[in-house]
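Rule-based calculations on the coordinates, nothing more; no lab input. Being a predicted model, the structure only gives us computed values, none of them experimental. Cβ atoms are built from the backbone, for glycine too; each structure is taken alone.
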Structure 1
Amino acid sequence: MNNINRHAAKMPLLSGTDVATKRAELTLYFNQTWVLYESLFDTINADEAYFIRPEPLRHPLIFYFGHTATFFINKLILGKFIKSRIDNHIESICAVGVDEMSWDDLNTEHYDWPSVSQVKDYRDTVKALINQMIEEMPLTLPIKPDSLAWVILMGIEHERIHLETSSVIMRMLPFRFLHQDSLKQDNIWAACPYTAEAPTNAFVGVAATTVTLGKPASDETYGWDNEYGSKTVAVEAFNAGKYLVSNQEFMAFVEDNGYQTTQYWDEEGRNWLSFSQATMPRFWFKRNNQYYQRNLLEEIKLPLNWPVEVNHLEAKAFCHWKSQQTSSHIRLPTEPEWACLRTQLEQNLPDWAEAPGNINLEYFASPCPVDKFATGELFDVIGNVWQWTQSPFDGLSGFKVHPLYDDFSTPTFDGKHNLIKGGSWISTGNLAQKHSRYAFRRHFFQHAGFRYVQTDSSEIPIEKVNGFEENPAVAEQLELHYSDLKNNSDLQDDLSDKKFPISLENYAVSCVKACLSHFDQPESCRVLDLGCSVGRSSFELATHFGHVDAIDFTARLIQHAFGLQEQGESRYTIKTEGEIMAFKDINITEHPYNDIKHKVNFSQGDACNLKPRYTGYDLILCNNLLEQMYNPELFLTTIDQRLNTQGCLVLTSCYDWADENTSGKWLGGVKVNGENFTSLDGLKQLLGDRFELIETQDIPFVLKRSARKYQFNNAQMSVWRLKAGE
């Protein structure tokens, strides 16, 4: 069992004057994080526990045990800091998590998990590699987002996030799977021993003020993309709860039939109640008419003076009940209101000698009494448990994704995720920072509770999440795929009006029509749509074929496909000229796609390293993807293993090879022995022994860059049929 120093290394600053000292700090921080993470899993006493799913909406623990190590490798591959993988299978199956797009996203039949010993060996190999890279990498100060050191910090902070999320899942494991000696008070995973009656909550007045949200670019600590940018908000005066809502205060809601009284719950809350059949908080239970609470490693009588831990829906229902009980306006705080409370605490993680709250694992491996850590008149401004806010998650003005992690924040800018603030007892590193911004689906359980506020008005000062996609490359794809479904400016009409020299059918529709000509009974066939982008080809395929698995590597693209599948609409902006933007809307609810969208399974994935379950297809469509792959030859030499006998591989490409994508691994467009060697020559050379080339044809398409600027492209489609016996 690992014993970890509670006051171990803090996150290093990005700045400094001595490279050798900074390198040592990074080494210490990486290894301390690695050992801390493994020490959490050391509390498990049986390999079986890694493969059960105590939380049905999350992966089993074996995924999280391997995921943080595979994250390092996948980001280093993507950033071209390393050239080869360590274990294709583990790096595929442990690559992408799940953020509960619905109640039942996960299908256990889709996963061929590695053994615990395999993951341990893999982690050891990755650990040695990262230590070597820290020792040998070029390092200049301050550390900037485009450097290898930043990517390593990204991996470290990512592991600290999963230290916390994994502990929530472990809190649901049966006790027989856990080492009880972890409860000793000298162990880092020992819980708080102090319980008593809860203090009576009261209000503390907060004066009207103006706050500016956002982490300054000059800040000397690592930050995630959503933290940067800024937003200045005028906050009206309000009253804040002196304490976090305690178990005892929440119990009054439970015993007043709060979970059974639907008027306290909004529609989303009522749907969750129907699904979950909840009658009390997730970590409470009753035995012999006595309330108990499940902590990480033990069950104890309900600690009345500890903060209650609930999801956003429960917290919001409590506030509705409390409003009725007090005949006043009580709700959750907004992010700016929470920021007003946080300004009362000057300290930040790099500055404190000892944490001013139950945070950073400096005190207990559990919550503690709500009246233990004071900041002025308020308690638990930070730490103990995360605090739900009323604010949906969104980027601040100036938000930009990091190119190596484009799906950290953007998939959650959907109006379905709410901010949590302040950190919990197990929040370390970036999670414990002043500017940290994390969000979860409202039905999600974290080590999270809440503080309520009282205001003079029933109105909630929440700005609507900006649902318009502003990234030009993504908007360009939405315009290409769905222009003929919009009620406003149609790309084909644009081209006609401007006397463009050719008439074009929708590109995705054209590609699918060409595929259909090779199938007599497509309704019985399974299709893999690789590089599905924003999903038009996937929906079009599903109108003709029996089932479609659609995969794209870029989360910011595929999230629009998800959005169209779930909500039926997506929005984006596209440049007209200069700073003038056109606002576009796509809606498929009145289109036939709405009736077949259930036949498509969208996933994020790497075409060069697909999960084993993606096999048994009659058609694989790979649309304009070859020139985007880091190893197209690897893809083509293995893709036949995923096709049924006589199955078709359909490739489209403009053969626009560029070293920044394929690292020089072009299939053609080169001279061989002084003669021209085209990309089609390369395809024939790679595929000819296993496939028969059926046909080639040109499929043109136009990308709209602005009102008066278009890019004409002419993709070559090649259709290959897998030879019998292959």
Structure 2
Amino acid sequence: MTRKLAKAGGAYLAGMMAASFLALILSLALGAGIAMAGFCLLVFFRPEAYSRKYCAGVCALCFGLGILSYAGYDLFAVRPLERLDGTDFSGSGTICLAEHYDSASLYAAEFTFPGGQKGKAAFYLYNEERLVRGDEVTVSGTVCIPESSGFFDSKAWFSSRGIFITLQDVTLSEQKINDDNIFRIADNFRLKTAAHFRFVMGERSSGELLIGMLFGRSFCSLDEKSTDMLSRAGISHIAAVSGLHMSIAAGIAAAVAGAFKFPKWARFAAVAAAAVAFALCADLTMSVLRSLIMILLVHSAGLVRRRNDPLTSLTAAFLIITGGCPYVIRNTSLMLSGAGVLGTAVAAPLLKCHIEDFVNARTKRVESYRTGEVLSALITCVCAYCAVFPVSCLTFDEVSVAAPLVNVLLSPFFAAAASMAVVGAVLGMVPFLVPLGNIAVYTGSFMCRIILKIAEIAGSSRVAVIPAGLEIMPLLVMITLLAGFAGLVFTSRKSYGILALSASVFISSAAIAAVRAIPAGVTEIAVITEGKGCAVVVYDDKATHVMDYSGSSSCAGAVKKFIAKRGLISPSEIITYSEKSAEVYREKFYDTLIISPYSGEENGDITENEYIPDKQIIKCGNAEVIPKEKCALINIGDISVAVINGKDGFIQGDYDLIVINSTAETEYKNNACYAITRRKFSGSLPAKNDAAFCECAYYRVTKGGIERKQEINWLR
């Protein structure tokens, strides 16, 4: 393989990525202008073939076409589907996506809509038979455009999977299940193997992690703490099937084929069979599909007498995956997977080669210097971290800075655990080999236990991560990308560009850490609403306090996301207003004291983490909370906040901030600020007020009272 496809295809993909951040009109104008400029350069100036001007013209043309393809798909495919919003629909389709949760299953199916338009629609089904890809269903419901909340961009999540509409109030009238469907065979194998692993290992986190390595995160039930620690340590990728796991499966197949002296075509067939089987078991997610295509291209290069080039294979894989829907370019798992390959398979070898050339040129050695295994692993992990850093900043709440070191330490354990998982699953299918398979499962689980323990040690430190929600983060990401791009374009060697990108990443990380270290010296209040939930977070440089007024699971998740994105100190206690709410927060905040209302007799004994509403005052650092059933009061020094949580619950007084929950309907008179949740408030407001009907609001406590904090958005 040559780099022609990599350069032209990379420019095309970059154009699609750029268009995903731009408005439609701007995309059409910019794409047409750049494509025309590249075309004119090639036609009128006629540069020599494969010269720099020729490459620049081809890349400009492809970049413009990439922008136009994304914009054209938006104009002619997405918008006609979105015009169906609010219409009733009934029809049959084939399942193309299936994700199963505890209480419901999310499906997407290909439908033909009124007017002849074809597209995917997502819908939830409850208490129905487990469906898989390839099954046929007949459903009816109302067509809706996915709505994004302040803390979960569900519209972007669906769009990155080629789904632009959903069905609400769905009724399943008919389903056609084919037992011979290859996806059902794979699903049954997953269920059987996962059940066997749990039977052998019990409900241990290490066993669940081993299942995740085999079948993906949707099949394992890792507890909240283990998931957080893996993420904070920068190794959450091992809990989902990725290129690492696919490479191990393909490597095992190649080793077996080599041991039996198979010819080249037979070795490729064995590798392809193993990769396809592994991909089916992982349900063909975007990152798995990318890995599968790359493995087939890399291992087939020798058969067709072409050079094995990872960058060209990566570009080809992305072009194939995004060919049907350009919106897939923004799929998080695909972006992270592609960035990881760029770092490990493209950047790391270049940098290692440069280091070896540098040492050999300046030392007199009998034998040429070669980087050792430890140094090679460190370079690979650093390059992978630098390549993934911009994507992580744009997609996650916090970015691990401990990732390079933890990955170097645990790489042997990753490979060993994944290999044991594959061996255990394969041997578990043969009755007389089950004991050997169980030994492999025990060994893999032991490796996973070591991984979880080291991840807990690394992830428990507050300095292990930097928050991705800081206002300067998008600016630093752009500076990082521009610095790396400039290094690649304007330097004589590509390795200098990699060094420039790496230096920018670490400088950005240091700058963010420095910003966090500077004390703000003020107290801030965040009013967070998600779904039907409402919570108030009071925080400063020393502590974080949470008061929840609803018990909504989505609101608890939003609070946790907010704390992570802002890089706040973990709350020492959380005050809830129902036992249901307390249970939700105990799952999300496993190391935090949850204070809940006492539900027994008033004259009974209460524990330290219980209270009686209307009778107790709870101290939270510099905040004093008076929990009342309909109107809770929060005092922060001279600042007074009232949270109305029920009808006619308002208590007369002079408050600096009034938060009105969605369940409250009351009349009030005050000249202070107001924060009102998304549901329309039925009470009357003064003519001159600062009321804000919003999903979330942030306030800064100053000497003069409370002022609304403005948010800076650098990117769409």
Notebook entry, point to check: Given a computed value of 28.0, 92 for Rg and Dmax of the Cα atoms in Å, which structure among 1, 2 does it belong to?
Noted result: 2
Notebook entry, point to check: If helix-only ellipticity at 222 nm (-39500 (n - 2.57) for each DSSP H run of 4 or more, over all residues; to 500) comes out at -15500 when worked out from the coordinates, which of 1, 2 was used?
Noted result: 2
Notebook entry, point to check: FRET efficiency 1/(1 + (r/R0)^6) of positions 515 and 635 (r between Cβ atoms, R0 = 35 Å, to 0.05) computed as 1.00: which structure among 1, 2?
Noted result: 1
Margin query: Quick check for you: by FRET efficiency 1/(1 + (r/R0)^6) of positions 347 and 475 (r between Cβ atoms, R0 = 41 Å, to 0.05), which of 1, 2 is greatest?
Written below: 2
Notebook entry, point to check: Which one of 1, 2 has distance in nm of label points 7 Å out along Cα→Cβ at positions 227 and 587, as calculated from the coordinates, equal to 0.9?
Noted result: 2
